[in-house]
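What follows is a group of structures, each given as structure tokens.
Please treat every number below as a calculation from the coordinates, not as lab data. This is a predicted model, so every value here is computed, not measured. Cβ atoms are built from the backbone, for glycine too; each structure is taken alone.
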Structure P
Amino acid sequence: MVRLTNIAAGLSLASVALSSPLQGQLYTGQNASTPCAQVSASVAAQKTVATPTVAARLAYECITSVPFNQTAALALVDGVVPYFKWQSNTAFVKDPPEECAEKVQPAVDIWGGLEKIRGKVVGGQYENEFEFGFELYILIQSAHDGHFVYVPDVVGTVFNFARPVPLVSVSADGKELPKAYVYADVLAELFGNSTFTSSPISKINGEDAQAFLENWAQYGSLQDRDALYNNVFYELATVSLGPSGSGVGTFAGSGRGRLIYPGATTELEFENGTSVTYDNYAKVLIPFTGITDGESLYKTWFTGNQPTAATPTPSPSSKPIPAPGYPPPVLREAHNLIGGYYLEDDYADVAVLSLPSFVGINTSEAFQDTAAKFLAAAKAAGKKKLVVDVSANAGGTILLGYDLYKLLFPNDVDHAAYDRFRAFESTDLLGQKLSDTAEGLPRQLVTKKQNETLYELNDAVVASLFNYQTDVSVNGTNFVNWADKFGPIVHEKGDNFSNLFRWNLSDPLIPLQSGGVYIHGYGPLSNYTQQPFAAEDVVVVTDGYCASTCTIFSELMRQRAGVKYISLGGRPREGITQAVGGVKGTNNFPWPYIQSAVQFAVNNLTSSAEEAAKLNSTEFSEYWSDTVFDRVAIGSSINVNFRDGIRDGDETYTPLHFVYEASDCRILYTKQMTVDATAIWKAVADSTWGGKSHCIAGDLGGYSTGSKLGKRELTVQDKVLSRSMHQWRRELREQDYPLDVFTDLRKAKLGGDGIMWP
């Protein structure tokens, strides 16, 4: 939280709590129908259960019995408009480049869609509140921009839907196209009866399994269709994040799948001729005391006055989260946000840096420290090759992505793309006000004890993007004033954007923007110049779930360092897939940060009531209603994508989010890879340095001109590690792999200014 007390002389002394966009925030929705009464009775009977469950159909009948409130719905639709304006890429979502529309996602008219919803609200065309709320949610979700999210209370506060059967998508031999299997069957085959062979799924609810799953995948938060397909299934990387990740996959009700009613039952038909039908269910997320019908549910939970018991705030826990399928680590953060591993036997030269996030709990030091220590340890241990695994990486803190890149390549260019934002009245006014306030203030890091006033202003004003002195131009020069940074440039799609800018990694206020760390190669870390691995000795592997900060890191690694990328899995189709499948925008802004920033400018950065009134007669008047915050689902995060990334040298100024980029090699998942992460890493190492390609598309031949993997005399330490790995693998059991890991952002460990929430 930014602390705003004792503001500089001449300004309003009102104390305002302004949330920094660095800290992604979770919001509590301020928020007989026989079905709801039945849910209430069922919940009351499950007193000892932490999260009660009911039949999916009963939950759906209950939530669709909530009456439609036309007045409140109109207020919500109008209330989202000021925040939609901050979304950087609606013009491109409406009119994407041809290749993007063909290979990734089709065009979506967000503003036109919102106007249609408004027309239906005014015309009273919705049968119930859920129909309205779900249509609003799907409109935003259909942009497939993971930074752009709003989950209405009726969609996400009361129930999360689920299927009791996680699936996996695997190839029989690493070459044949993958098929879907019940994960429990694969576990039974690998760990149970040696005569049992799992059978692929042929149909789901009577529909071809592949078609069903590809359609279901579209409910996810990613943009790339192969990455979305992977996200349907159980993956070790997502499960390792616990409630902060996509858990057991969207098909089973984790990630965004939790928000979609899957029907009353799910029938699976198998290639061996058998079939099984599962009862779908819903997790009940709120107390149902006193709920007798849809109307009482609305009055209790959707009017902004919900019971305080509905908003649990779990205390931070240092208890480690299990990482099923991951070997004993060399170093690992307790919540599996970053970890380092060594491989054994013929792969003893390989180190693996596992990065399912760019997040440090509370501050960024833990993440930076783990990465730096592991790379140093790997070099000291004589490791010659590095696999970087960014599977399930939704991002985190932007500058941690830059820092890791500079840890690996300290002497390479420090940027690969530029940023910009939508240029409109609100961003211009905010920039003018914060830039004017910052004039004359020193740009230096101080403690609260040294200078309390500057300490407060640094965080809220001086280090802000809306101070023109923050960031530099494309040429690395300082902007001369706010107008020089703001522009705007008029793009051919008819939208206005700021001038291009990029991070100044030498900025003394970098720790305020990075979660408390300096970047390697700058400031106190300027002496760091030794590159640990040659570029051809580094390879990055991903399941496509690489978003936000992960895409910034990837742009640096691919465009500047020339590191190759391997994509995993994907739809059962021939050909290459993208490695980076998540949102490629470079900064998410929480809506409450936007509101707080505007209100702070009016209340704190004006010298008179007259000046405040004049400022508030502009678009700023639109940011005082709390309707959108009262009506957001409990445990969800509401954001826009504020900054676009524009590749260095791209004269078309196309946001990277709309640039299709094939990986260098595509490897399919096998059954063994669903229980042992090292099977993935060994296939990657084989394909890159071992002379044994697992690529079904693409080619890494000629990438590494240095030493190859092969048999060598193992050191004593290598032998100890190999014995440990063999023992770990022998002790793996079916019960090690939980089938009930679900997304729960109320317990999430994620945060940052460049993050995509699951």
Structure Q
Amino acid sequence: MLINSLLSLSLPVYSNNINNRRGLFMHKVKLNAARLLGAFLIMPSLATYAELEEVIVTAQKRAENVQDVPIAITAASASMLEKTGISGSDELTQVVPNLQFSRQVGSATPFIRGVGTKNSSVGDESSVSTYVDGVYYSSMAGSVMDFNNIERVEVLRGPQGTLFGRNATGGLIHVITKDPTHETSGLLGLSYGSYGELRTDAYASTGLTDSVAIDLSAFYLNRDKGYGDNITRGEERPGEESSSLRSKVLFDIDDNSSLVLSALRANRRSDVGIARQAAVGTTATGGGTNTGDYQDINTNQEPLADTSTDSFSGKYRRDFEHFELISTTAKTRSELNYLLDQDSGPSEVVNFYIRQYTEQFSQEFQLNSTGDGALQWTAGLYYLNADAAYDDTVVATPSANIGVDSLQETTSYAAYAQGSYDISSATKATLGARYTKDKRELSGATTVGSNVAPFTADESWTSPSWRLALDHELKDNVLLYASYSRGFKSGVYNTLVVTGSAPEPVDPEELDAYEVGFKGDFLDRSLRVNASLFYYDFQNLQLQQILGGAVFLFNVGDSEMYGAEVETQYYVTDNFDINVAVALLETEYTNFDAGPVISPKSSGSGNEQSFADLAGNEMTRAPKFTSNISANYRQDTALGEVNYNVSYYYNDGFYWEPDNRTEQDSYDVLNAEVALTTKDEAWRFRLYARNMLDSEYSYYSQQSTFGDFVSAAPPATYGVAVRYSF
């Protein structure tokens, strides 16, 4: 009854630009999803149950049971990531409802509930923030991560403008890595799969003294074969190589204080792969056409992206009588170099050779109340300084160059506080606020041949953000909550300007979010059902479009979105559990005058641009319906425990651009694996399959006046793996 009610309330009548076929299809999908989830809820009690694991999160800057937090959160523990085969941040869509995650030229572009940032302009920051161990990563190039020493991942949906603040308009992804322990432990892992993919990872932790512990984690991946061919060059697309090395040192200074120092070095060299015409029958500026094979590309250069990330941080924690102090200091540098053929043809008509980097320093001081009083509070100060530089050369012809060099410096200050008060033993009110001041300074020069045109500009913004929430515990393990929050994303300059004069900055984004939710554990904590309904009122959404060979940032007047999410976990027996998540989403630009429209030329090559009122169109990367289902069965044998896991993800499709011309069709992804863990838990052997249906879908797509380009997601892959733990 609960699931059917949520689904029936969540979606309105379809807008006129959605055809009847799609509307009928969506109705059937929602009806079947409601029946499926309803079946789980009314399933009769079985003889034995396993109890759901308790996941502790820090979504409110303090350790809490995820079921007690009045926020829509998906928390994936290391064991959950392992059994579902999730090895990187871009695979979290398999377990997180309403999360879209794609990759473009070495950068991560997550979207939550239709809110995200596609912009490739260095210095711009994602509307879905990425944190690692409490440290904010301002560069989107640094947020593509491989998981190899993870404790858990927390994905918070909805604005997190109070406690996390920094541009978390749509939500945030928080990766928490393992801390060293004094007990000696570790693991060694090796896997080999399709396209010559070799993956190794290692982790070790030990105590050096009674008060000092250290760990070291290492990761290496090499795929020596590409997923397709480069038709123009007559060769195979390049593969991928990535590595990372992370170390932490824990100092137990005394009974009341500790210090954790962390260092990371990560590198990735990957195929850009966005040099293929999206539509059959169209022609790119350089003469490139659709290859006919989803994984093949047309480019006169080997399209590669090299990324590197260096990060150093220190977290000091001290307990006082009534509160604790946490100081987090971090310095991070991310660099991205890539080569991109935008004309998709055999000649050097428009090639991009790009180098960009971001250096940032951040400092946060945080105070948390301790004890069991009726009032629990958190307060803090935050500082960020980031330099983002861009060095670009566009080869129009072999003898004519257009170049852009720019530097954008960001300085940000913020103060925040949040308190939760127990109105009664069952009801709690939460009020939080944050005040942010940002300053952006832009300098650089545009070169056309031998002509150099310098430019400078600066702008400042201030904005409050807040959160109000009320939650009520109906009974043990059942929570109702309602919240209203304001999210803020800073204004920004376009560092890809090619006009020779400083551009005007785009205005800050503001998002008002209204949400009601439900969290409940039933059947002796063998069944968990979490659900939420939300409505967003969006002002000044920041978008990017390539027009006339230049990248432009602009604001959309107003947008709105609303939807529903349901997550269930059910231990049918001690050995069999099922996880189901369903997400519904409706989005619309409500005020979008003079929006860019890119369409194929009636004759000749490339696309032509025009402008039109796009109000009423759907927002980008916002599928109306997504779902993920996984089933896990454990069987005891003479050799040890055998684990069977199958996961299925369905996406109803979405539009890539605001003019709603290029569309990602609906697609599904089926994964499976079988693993054997020996009785002493020292060895684990695994067979895995990814995208078993060999579904064709895209990580990324871009319309431009040069043509339409996509980046294809990986095809079906298979492999074997072994791991030794000690």
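Structure notes:
- At a computed 16.9 (mean count of other Cβ atoms within 10 Å over residues 363-370), which of P, Q: Q
- Answer label among P, Q for the case where distance in nm of label points 7 Å out along Cα→Cβ at positions 99 and 267, calculated from the coordinates, equals 4.4: P
- Each of P, Q could give FRET efficiency 1/(1 + (r/R0)^6) of positions 171 and 619 (r between Cβ atoms, R0 = 25 Å, to 0.05), but the derived value 0.00 comes from P.
- Given 18.4 for mean count of other Cβ atoms within 10 Å over residues 427-434, calculated: source structure among P, Q: Q
- For -8500 (helix-only ellipticity at 222 nm (-39500 (n - 2.57) for each DSSP H run of 4 or more, over all residues; to 500), calculated) the corresponding structure among P, Q: P
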